[in-house]
Each structure stands twice: as structure tokens, then as C-alpha cells.
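Colleague: So, here come the structures, one by one.
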Structure P
Amino acid sequence: MRVYVPLTLPGLAEAHKAGQLGPAPLDACAVTPALREWYLSEDIEELEYAALGRAAQGSLRLLAADPQARPRRVVVAVDVPDSAVSFGLDRGLDPSLLGGVRLAEPVPLSKAASVHVDSEEAEEDIAAAAAALGAADEGDDDAQFTVDGAEDHELLWFAVQEIPNLL
């Protein structure tokens, strides 16, 4: 199963140094039954793109919690056995949890299929979105507009071998 692990650039540096994504448990996103129902599509590429987007939102939350991190969202796509994934994080009505899964064990970076990172040009908008996230969560429409602006930026695709260049 392909899962999308949200990180920051410092988190990616730690994973690269350790050779694994961890420590466990790891919260990630994947194509879950609830995500399928919400997205209303059977196209697996569209569903995986939606899961990647959910992980990018998770990365934004990590950036909001670490204002010292360079404001670029990071998502690592990894392939793990279905048995390594716990579902159930996406139950309920909160759409921000759709696609949420948990990995009980650290994942070797060798299992990564790709890394997705914002471009340098996105940094100003990503920093603004991370700063506005708390107010958006409290219902501020202007802050939500700023947070939504982060989604105007597509994450760039990188091969795992390119991680040192990203750092």
C-alpha cells in the first residue's frame, strides 16, 4: 500500500540521517474507504493525489508547530505492506482526518518511492499559511483563505536519491 508521510525539511534531514522514517507510530495519509467515499472517484491516481494533498496539509500543520523550519511542505511516499497500516483515523465527520492512517513501525527510507516538496517560490505563501492555521482552525475566514492559498502550489516530485540535494 502506498502511504504519504508528512514531514518538514528538518524531519526529512533526520530521516535521511537515520535511514528511516520514524520514530513510530507515524501518522500518514493513504487511500482509505472514507477518502474514497468523500472524493467520489474510482480513479486510483486521483485518489492517491487526494491522499498526497491530505499529507501536504499535515506537513503544513508540522510547519505551524515549528516556525524555525524552512517553509516548504514535504511529503514522502512509501510503499508498505497492508498489514503495517492501521485504519480508523479517518472516522467521523471531520474532513481534515479523511485518509488518515497510522504506521506502527518505523519505515526504512529504502521503501520510499518519491519525495514531494514545495518549490522555493512557494515559501512566502506557505509561511503565511502556516502562520494563519491557528486562526483558520478557530473559524477565521480570512485566515482560511490564506491557508487555502497553500494549495495553489503543487508539490514538486523528487527521486529518493535527490534527498541530499533537497537538504
Structure Q
Amino acid sequence: MINWSEHDMRVSRTELKKAHERLQDLSVPLSELSKKQMKKLPVSEYFLDELTALADITSATAKKRQIKRVGKLISEENRHELVDALFRTRFSPEQVAKIEAWTSRLNIHDEGTMKQFCKQYKMAERNSIYQLLLWIEYAKHMNDDELLAESEQDLISYIKEVAMLTQMND
């Protein structure tokens, strides 16, 4: 049983920074999509223009600057839909099913499964997973269906993000 009086349920600046860096890192595979795939993304025209500009940049300095810009813009789009769309372009349906199965396997009280997930997906961090699972438990404790849905979606997106980032770094 979790003693909620011992937990400060504010998201730490470190976790916010890590989330921003993950989105920024996803700018690279987004820019590598074909123009046809880019047009299918659930994003605004403005975002699509910035992403297309990133794909066309050859200068390393300018590319780095545009990657940061696109990473910041991801947070202004529907992040979950965008991450899902990119995720489905990078993995086969069988891989998608295996990766998405982690959503139901991860549990705040099962340290072994969290370690196993982090071992399989090198870009995952145990503390980040724990925080996401803690929010799910907190939402259940508070009987807040809206917070629960948001927290579960955050976990799903995190799993997809680290799977893609691990794939990129292998």
C-alpha cells in the first residue's frame, strides 16, 4: 500500500527535461520520413512545414537548431498521436504488439518487470517508469478517471518513445 502523504506529486524539473529531450530526439526519425509519410502525420500545417525544413537542412549547426525547434513544437501538437504515428512507421505489427504489451505488464509493485523493461530498452530509465506508474496509482487512489486516462496515455507514449530511441541507438 502506498502512503500518499510521503509523496510530492509534482513532476520534477528533471523528469520534464528528460521528456523534452526524448521528444527532441524523436525529431530526427520524424525528419527521415518520406514526404508522403509526413503528410499522413496527425499534425498542423505549421509543424509539417518546420519538419519538412528540418529534412532539407544540410548544415550541421542549422540542423541541430531546427531539431531543437521541432522538438519543442512536438509538445504543442497532440504528442500521443504523433508518437503513435511515428511508432507505427518504425515497427512491424508483431513488434508493435510486443512493445504495447509492456503497458499491462509494468506494475509499480513489480521491480523485476521494471528492470527487465529497462534492460530490453536501453533508453528507458527506472525512475521515469516508476514516476509514470506512481501517477497511475495516484489517479486510481483519487478516483480521477480523467487523470487516470492521461497518466495511462503518458505511460504508453513513454514506452513507445524509449522503444524507438533504443532502436535508433542500436
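Colleague: Name the one structure among P, Q that mean count of other Cβ atoms within 10 Å over residues 100-107 of 14.2 was derived from. Before the final figure, lay out the partial values.
Modeller: Details: P: 18.6; Q: 14.2.
Among P, Q, the structure yielding 14.2 for mean count of other Cβ atoms within 10 Å over residues 100-107 is Q.
Colleague: For Rg/Rh (Cα atoms, Kirkwood Rh), for residues 84-155 alone, which of the structures P, Q scores highest?
Modeller: Details: P: 1.06; Q: 1.00.
Top value of Rg/Rh (Cα atoms, Kirkwood Rh), for residues 84-155 alone, among P, Q, belongs to structure P.
Colleague: Could you figure out which one of P, Q the value 4.3 for distance in nm of label points 7 Å out along Cα→Cβ at positions 108 and 132 was computed from?
Modeller: Source structure for this number: P.
Colleague: Once mean count of other Cβ atoms within 10 Å over residues 28-35 is calculated for every structure in P, Q, which label goes with the largest value?
Modeller: Values: P: 22.8; Q: 16.0.
Once mean count of other Cβ atoms within 10 Å over residues 28-35 is tallied for P, Q, the winner is P.
Colleague: Which structure, out of P, Q, was helix-only ellipticity at 222 nm (-39500 (n - 2.57) for each DSSP H run of 4 or more, over all residues; to 500) calculated from, if the result is -12000? Can you show the working numbers first?
Modeller: On the way: P: -12000; Q: -24500.
The correct label is P.
Colleague: Still on this structure, I have one more. Given that semi-axes √(5λ) of the Cα gyration tensor in Å, derived from a single structure, equals 23, 21, 14, which label among P, Q identifies that structure?
Modeller: Working: P: 23, 21, 14; Q: 30, 17, 15.
Computing semi-axes √(5λ) of the Cα gyration tensor in Å on every structure in P, Q gives 23, 21, 14 only for P.
Colleague: Out of P, Q, which structure matches 12.4 when mean count of other Cβ atoms within 10 Å over residues 12-19 is calculated?
Modeller: Q
Colleague: For structures P, Q, which has the highest computed value of relative contact order in percent (Cα under 8 Å, 6 or more apart)? Show your work: numbers first, answer last.
Modeller: Numbers: P: 28; Q: 24.
If we compare relative contact order in percent (Cα under 8 Å, 6 or more apart) over P, Q, the biggest value is for P.
Colleague: Using distance in nm of label points 7 Å out along Cα→Cβ at positions 4 and 36 for the comparison, can you identify which of P, Q gives the largest number? Before the final figure, lay out the partial values.
Modeller: On the way: P: 1.8; Q: 5.1.
Largest one: structure Q.
FYI, it's all coordinate maths here, none of it is from the lab. What you are looking at is a predicted structure, and each value in this text was computed from that prediction instead of being measured. Cβ atoms are built from the backbone, for glycine too; each structure is taken alone.
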